[in-house]
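Below, each structure is written out as structure tokens.
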Structure I
Amino acid sequence: MSTRSISSSIIAPSRVVVLGGGVAGIAAALDCAEAGAQVTLVEVRPRLGGAVYSFERDGLWLDNGQHVFLRCYSAYRALLARLGSEPMVDIQRRFEIPVLRPSGERVLLRRSGLPAPFHLAGALARYRLLTPFQRLRAARAAFALGRLDLDAAVVRERAEGVSFGQWLIEHGQDERALRLLWDLIALPALNVPAMQGSLSLGAFTLREGLLSSNDAGDIGFHLRPFSELISAPAERALTGAGVRVMLGARAEGVRRGEAGLTVGIGGGEMEADGVICAIPHTRAAGLLEPLLGDAETSRWRQIGESPIVNVHVVYDRRVCDLPFAAGVDTPVQYVFDRTEAIGLEEGQCLAISLSGAQEEMQLDSEGLRARYLDALADLFPRAREAIVRAVHVSREHAATFKATPGVDALRAPTRTRVDGLFLAGAWTRTGWPATLEGAVRSGRAAARAALQSVDSTAAETPGDGGPARREGDR
């Protein structure tokens, strides 16, 4: 399928400035350039990728997060194809998560080939960490979640005042079920535990990621560091499409100009027919408040932020035979074998990914080292005999927006009240949680809106990622 999906009928090249070089900004810039616009992308960092990036330690390139994706992330996968990065990812043949406990117990959550939702029935029936009665009640709750009409006013109103976990408790789930099952979904998807999470986003995640089709939730992995998979190929693709890429340049403001908008960049100014602001919500609020006013931008500041911490442990030998696993009754949430991905020739590198990591953000590196070396040894006994060559910690205090009840009403639509100014980013009103998929969809929606504002005859973008709600278009 062709990736050239936006009309190139613009009579005279429009000038579009994209602020932010994350995947939302990259997708927006590529779409605008392919439609014939003159595009400048401005990124304050010295590299592209935004919230997904690599850093070097002891000659190894480590990622700031594992950022797995699902087969249903059609827009993100299409972006990888545009960047030529598809060979550097892999998707499970069938959804499968090994779940480990420090006691040595191991349970496999694996779907069957049956149609949805029956493809998960066997996995839940065999999930012996819950009692048979708890499994039955969990299946009933999942079925009820899948039937929620997320567009109905009464459901939206209900979702504003109750958390994902509270709704689950009302539907027969207990603390044990939340801890041993539902947080396996909520933490990586929402970056908060189920008891703190948004009901609408939790229900959306279950519906789109696990129930929309039997293969929607198959997990995809990045086989190379983000520096190779996103940053470098994105810069090549953008420059190849004619985009002017300005790295290490800070946007200082946006104001109305004589003919369109004027963007302040590094002490200078740039005129534009359209501006797509694809930066995090707190930065966007500060940058655009003089233009949009406090009444609008103050809502964005209320969205909040949620941290992610990653602990990378390099051993002198292999201690784990799994490509990844989830942990329960342990500080380890998810652990990934990143040995081949980072090019480690001897030993093994395990990366622990910790979502909703407010507590871990308060620990220093030594505290994290002590906690998680012991936790890994409890899950993988061979680690007790191994020599730890290095421990590297990455912290993202504002990794995602905080997906708590009421957040949907605070998220911004693509279009603003200022002609020519559009918003993108995972925090905008995509209907998705803070995911790579939501970010790419937001960028494409902003590009479509920007092009249509210049050329009213520009065609709609067909098939930009599937059947999910696209609230950002409203």
Structure II
Amino acid sequence: MTLSSALLTTEQMGLADRLTIAGGVAGSTLMERAGAAVAAEIAARFSRRSVAVLCGPGNNGGDGFVAARHLAARGWPVRLALLGVPERLSGDAAHAAGQWSGPVEAMDPAALDGSRLVVDAIFGAGLSRAVGGAAAATLRAAAAAGLPVVAIDTPSGVQGDSGADLGAVPARLTVTFERKKPGHLLLPGRSFCGEVVVRPIGLEPSALDRVQSKCWENGPELWGTALPRPAVGGHKYGRGHALVLGGYPMTGAARLAARGAARLGAGLVTVAVPERAVPIYAAALTSIMVRPLATEADLAALLDDARFNALLIGPGAGVSAETRARVLSLLGTGRPVVLDADALTVFAGDGVALFGARRGTLVLTPHEGEYRRLFAGTGDKLARAREAAAASGAVMLLKGADTVIAAPDGRAAINANAPPTLATAGAGDVLSGMILGLLAQGVAAFEAACAACWIHGAAAADFGAGLIAEDLPDGIPAVLRRLQS
């Protein structure tokens, strides 16, 4: 069964439409349901007022004609403007236009006169060129006048697959159907959508299943059953022993990562650090153990201990030959490894050496700058993350307000619950430790990265204004309690 969090491309949604129609549901019926749903969502959010419905020449415009008719039936004063002429409409859109009994005006900013709400039904998610001409002028006029905009499917100018901005204006509400598209979540598209409401219109479940989406909006539906729960009679080693390699003089990053791993359930967490830094780490950490690394032989001895079953290096490690050598040592163990920050930068321009050393599960957590040092991907963020995962054989967590998690097998998730307050120093270090903590408990890499990312965002949202990275680990238990209730 297709998860409700599945994200469908415009091509996949079109296929689901066609399969449903082939199964006996008329396209005009789907359009009628879509337009009625838009009218219902508008009526639920706004007081009755004059509304301008802006319709394009395709099916998005057909949805607009239906919405206009339903609003008028509710007693709303409606003006309808069309890009083009009614005689050029075809198929289901022509049928919907034929049921509209009011006047049809030309698309022009003047069609907005007297209106207090605008319905954007000009172009749908499949637009591939910039919005121009009368459509652009009318949308800009609506934005300049401060009129609330309700978009059907996506705001005109937001490309549904990539989130690219092709001339959109911000909507207060976007009503889409059956499933979201990647462009509803990827930036900059997400910033134009406002509130996104998904309404069912009766697509056949079997049709949705056949499109076989491998991309989802990140959330508990995707990975909730994989979250570990402590077992009665279990013991700390049964919950994994995570190892973090810490640095000096940047000691805070590894400490944050270690606390993230512990709070997300690793039974034991050890930080291995340069010998001179032991007092600094030990003074700040209690339940987390600190081990000195006086020589590289000390690291080799640690790695010989099979109880360390998940490894992290990068936060505060420093960009040095020593960090590079340690990354290669960790990768050579074949155990799950998380690489972040300096552990990525130290391989800038030499991804071949890094990825060639992988012997087991690997999770990479770059921000955009670190990504560019290792990969030359092009296209939207989702495409670049997938390309990097395939090239590296690693699970890629490409950070940002629209973090994308991608697996080498093509699975991907887009995270949308992170509040702006997460743009604070050290937040990424906590996230890398959270992934480590789940890996130590035996969670598969893709699910671990997805779960940690979402829990990280939820903890930040719970805390609210004034968040600093130190607050995040202590916010994890409340999120886990909700998930496990």
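Where a number appears in this text, it was derived from the coordinates with a stated rule and is not lab data. These numbers come from a predicted model, not from an experiment. Cβ atoms are built from the backbone, for glycine too; each structure is taken alone.
Below are the figures for this structure:
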| read-out | value |
| --- | --- |
| Answer label among I, II for the case where Cα extents along the principal axes in Å, calculated from the coordinates, equals 83, 45, 43 | II |
| Identity of the structure behind 24 (criterion: relative contact order in percent (Cα under 8 Å, 6 or more apart), calculated), options I, II | I |
| With helix-only ellipticity at 222 nm (-39500 (n - 2.57) for each DSSP H run of 4 or more, over all residues; to 500) derived as -9000, matching label from I, II | I |
| Given 17.0 for mean count of other Cβ atoms within 10 Å over residues 243-250, calculated: source structure among I, II | I |
| Given 3.1 for distance in nm of label points 7 Å out along Cα→Cβ at positions 67 and 155, calculated: source structure among I, II | I |
| At a computed 7.0 (distance in nm of label points 7 Å out along Cα→Cβ at positions 35 and 235), which of I, II | II |
